[in-house]
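Derivation of every value follows stated rules applied to the coordinates shown; laboratory data play no part. This one's a predicted model, so the numbers in the text were calculated from it and none came from an experiment. Cβ atoms are built from the backbone, for glycine too; each structure is taken alone.
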Structure I
Amino acid sequence: MHKGIFTAVLLSAWLSFSAQANDAAVGDPAAGEAKSAVCGACHGADGKAIQPAYPNLAGQHPAYLAKQLTDYRDGNRVNALMSGQATNLSDQDILDLAAYYGAMPKHENVAGEESLTLGMNIYRGGITSAGVAACAGCHGPAGYGNPTAAWPVVSGQNAQYTADQLRYFRSGERANDSNAMMRGIAKRMTDEEIEAVANYIAGLHSNE
């Protein structure tokens, strides 16, 4: 009798602990909003960046945002502004901020006409002669990415930001990509090709 009660108490305690652990691993958008004041100075109150060198965050996959913030904090991705901002973020802070921006409606962007066809061909079909895979293979035809794999939404992203990141991958300045996947692709691309695909991506709409 006593053994049964003791077992039940242990089971109840374990279930309670497990529930708390699971809750702790989930971001709270409301808490993220309260923590986002500093972020808004560059990324905008609505998740739309105030200048094209910064990324739009609204509607981005929370898993991707959480990985990037964690990498900034832990030194696996380096940026003069973001590394300092992320230094004192807890795991829960990161999850909350990621949930907040991920829940925002995504902003549409526009692509320029120049090099649009080249960018489209690279995004959809890659560069066979250089061994560059199609961007759509991982990021999808409409640029929605893959939330399970933490591959980002790229559609509507600022062209300057996207081009900068591809160059950073190409030079090795950015190296937090899984299995060096993006570095392997970017190192085979010319500046013209990078600019073209970044422009095309800006005009993609992930709800198409």
Structure II
Amino acid sequence: MPIEFYVFYIAVLIFSVVIHEVSHGTIANRLGDPTAKFAGRLTLNPIKHLDLWGSIILPVFLILVRSPILFGWAKPVPYNPYNLKNQKWGPAMVAAAGPASNLLLAVFFGLIIRLAGAFDQSGFFGLLAGYFQIIVFLNLTLAIFNLLPIPPLDGSKVLFAALPYSYEHIRVFLEQYGLVILLFVLFFGGNFIFPVIRFLFQIITGTDIF
């Protein structure tokens, strides 16, 4: 792929993970915890959110090894769950805000792709749709991956809030072995995750993955 593709991909990645983290902080603030606000993290300025490893080193490494999928993250926004008004569901709502923001971005740009296809598939709008496909694909990847119920991903916090106390052993197991499970998923879970991403991509955009 041309270098312009990877440059655009990294730019979209940074934008998407920033939106993801700002969404966490915004919902936490609305639910009673102003920690992220006081830390100056409720801003779209990427400098405030960039993580050396997750935002720069890992994406560049994946490009150098010609990985078919680029991935990364931003610095997690700080928040104090004990400040939340709802102690049971508050942390789950804060956690779900990140993937939800990525899903909304995917739907928004997916609708633009559908409109572009209805008017012009070969000219300017067709070219624009090609770039927007990258935005949709990347944000679906971020949303689905982060919703996996594996610590420290967002999905685990949603799961823990929903689990009754009688299933506390599941939470203990996942917290103890979460990183091992996550590494396994990263290396071997693509065959299970990619079909889900592709299915949602087709529904949202009306096209197949670029």
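Of note:
- Origin of the derived value 5, 21, 19, 12, 11, 9, 8, 7, 5, 3, 1 (P(r) over Cα pairs in 5 Å bins from 0, in percent, for residues 86-133 alone; candidates I, II): II
- Read-out helix-only ellipticity at 222 nm (-39500 (n - 2.57) for each DSSP H run of 4 or more, over all residues; to 500), computed value -22000, structure in I, II: II
- Of the structures I, II, the one that 17.6 was derived from, the read-out being mean count of other Cβ atoms within 10 Å over residues 110-117: II
- Which of I, II yields 14.4 [mean projected area of the Cα convex hull in nm², calculated]: I
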